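Structures are listed in the sections that come next.
Computed from the coordinates by the stated procedures, all read-outs in this text should not be read as laboratory data. Please read these numbers as outputs of a predicted model, since none were measured by experiment. Cβ atoms are built from the backbone, for glycine too; each structure is taken alone.
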Structure I
Amino acid sequence: MNDLLEKEYKRNRKGMIAGIVLLSIASLLLIVSLIKTVNIKNNALHLNDAIIMEEGRKEGRLSYLDSVGFYQFASYGDDLGYYIAYDEDYMYIISIKEKDFDYFADQFDDKDTVRIWGYTRKIPEEAKPYAISAVNEDTGEELITASNFDDMLGDVMLEAKRDSAINLFSMMFNVASLELLMAALALILGLILFFVDRSNSHSYEKYLQDEELKAELEDENTKYYKDMKLALTDKHVVSFNGALHVLDYSDIFWAYLTRHRTNGIQDYSFLNLCTRKGEQVICGNGKTFGKKNRNATAEVHEEIISNIQARNPEVLIGYDQNNINAYNEMIKANKQNNEQA
């Protein structure tokens, strides 16, 4: 039995170490994401350079435009607007979400030239006729046609992002989304493993030094249920399923079974041991999938409950309203006694 407890303790310690490793991986992925984002931003292209580049990927590149003004020529629904933007040399097409329009427009109140950050996207074919009409109407001449469109306005546009220039972490979600997703998963799993298994490990450390408990566990009268990770000594119920719980029989106020179902099918059942201090210990998990498992687990649970009842005849057995009320009254009385003390 002591070997079983030692094994469970080591398993929890390994889980805690695995949590630390995952947290380290999450930190590393965040650093990689940050470095990747900084490198991409440092190597961002001017929109005109992205348009004229002959090799490499044109779409989805972080780019910027130092614009001296822009005007709308088309919109799609209530969310997105298409604009002709221009600098001192050329005209370009950019898209701005309607909710961000004021942010970009207001910057021209204080500046003659505004840097707009975003990502290159292919210009939608349906937007081209509207762009041609808008430019020709604005210039008063047939400056742009379908045949010279790419030469005049380019084959990619800038999808403006208001946070790209001012919020590096917001930009990370665009350029390092996979790394961030993996970091988030590693972080969540790492935190769960670390804190749960650390707590479980601490529950063993005190009792692994308890020579009296060790002697109880090695006593020939101790009954243990290896598959359920449970032992019944002459004085205690010892559960080592995850955390270690050592319950004196006299402290157990109420014991009942819970049957778990998945998609309506019983797959396992377990014991709930409720103490006089208000603690609830879930233990004695047993398989109930299939008739053979169900009968075997029911027989073991009945044996465990009988042993508990034999050592504590006052324990309440079974889940019913009377026992629920009695337990609640006991908890209420404890609370009142604590307040008066």
Structure II
Amino acid sequence: MTPGPTITSHATEAEIDRNNLKILILAVLGIGASVLSARIFMAFLSDIRTDYFAVWAVSVCVFVTFIMLQTMFVKSQTKLQVIMFLQGIAPAAIFFEYLYPSVSLPLFVGIFASAVFYMIAAHRGWTILANSLSIRFSFVAKNTIPKAMTGLLIFSALFSYSYYFEEGKFTEELGRSISDQILISSEPLVQMWFPGISFSQNGKDFFERIAAAQLEKIPFEEAAKNPMIAAFGTMPEKEKQKLISEAATKVRGAMEESFGSFPTHRPVHESIFNIARDWVGHMNEKFGGVFPAVLIAAMFFSAKGLFSLFHWCISLLSFLSYKFLVVTGFAYTNLESRSREFILLS
């Protein structure tokens, strides 16, 4: 067998950590971002609001950015893994009441699962960087960010389970708040099909608005088969309202047969919440403790799908932060044999 060629490194310095102070700064900032993100998430769970969620999403982006920067700059695999582990268990400092004297098993598992995923994410990025001839930030980010996000969302989902079901913090008032926020945010989309509709309308007005929108959109070919519908646009207002009322009654009847009661004079958002509450109660009785776990799993995959849309945003923020630190002299690039490029903290 022909032996492989001997490659002699011509780099001016070895690819090792040369500034432990800067590594410590990155570690402290990353741990702080981890704790802050967890604290904001707990505030979001206690009062479900869109602005709280937005702030939490921003804190998540900042935290994952620090994971990326640490992966790019820290050369010692041991130091990098210790930093990832500490960032994973750091939220335990603010969740101490859930861990002592009685331990919340879901939260305990969530904390260590997140730490493991951060370590896997950093190791994957570090390995790619160590075996590449040039620094390809986007490729490192593509293999690091999804794993880090998975760990963070596992922790968030399991803490949600602990907070809402083990600690009993899920109240009817909170449930109404969540339901109302979801319905309010979905109104613009629903209004594209049914103009003028609102979930704050009572059952009578809500279904009449649906019926009116449907009657106004019936194709000419179909309307021509029914003289009553064909003449809808030219009907006197009294007759038009009668036809709308009859159609609304049929629509409401079909909805109630499938889902539950929509009282005529009660706001629709209240009816929807009551239907959802009764359904959850029924499913909980039917499946017992398995149902909350399934519900939390559904929340995890929903959040994962939502945040996957923003991976590019986290990658961009990480890249801009990385370039800024290089431009300002926080770190610099060097070349090894065969033009292998690597980066060092200055």
(message) Out of I, II, which has the highest value for relative contact order in percent (Cα under 8 Å, 6 or more apart)?
(response) II
(message) When FRET efficiency 1/(1 + (r/R0)^6) of positions 51 and 115 (r between Cβ atoms, R0 = 25 Å, to 0.05) is computed for each of I, II, which one produces 0.30?
(response) II
(request) Consider the structures I, II: one of them gives 7.6 for distance in nm of label points 7 Å out along Cα→Cβ at positions 67 and 307 as calculated from the coordinates. Say which. (result) I
(message) If P(r) over Cα pairs in 10 Å bins from 0, in percent is calculated from each of I, II, which structure is the one that comes out at 5, 17, 18, 12, 8, 10, 13, 11, 5, 1, 0?
(response) I
(request) Please state which of the structures I, II yields -23000 when helix-only ellipticity at 222 nm (-39500 (n - 2.57) for each DSSP H run of 4 or more, over all residues; to 500) is computed from it. (result) II
(message) Given a value of 14.2 for mean count of other Cβ atoms within 10 Å over residues 43-50, calculated from one of I, II, which structure does it belong to?
(response) II
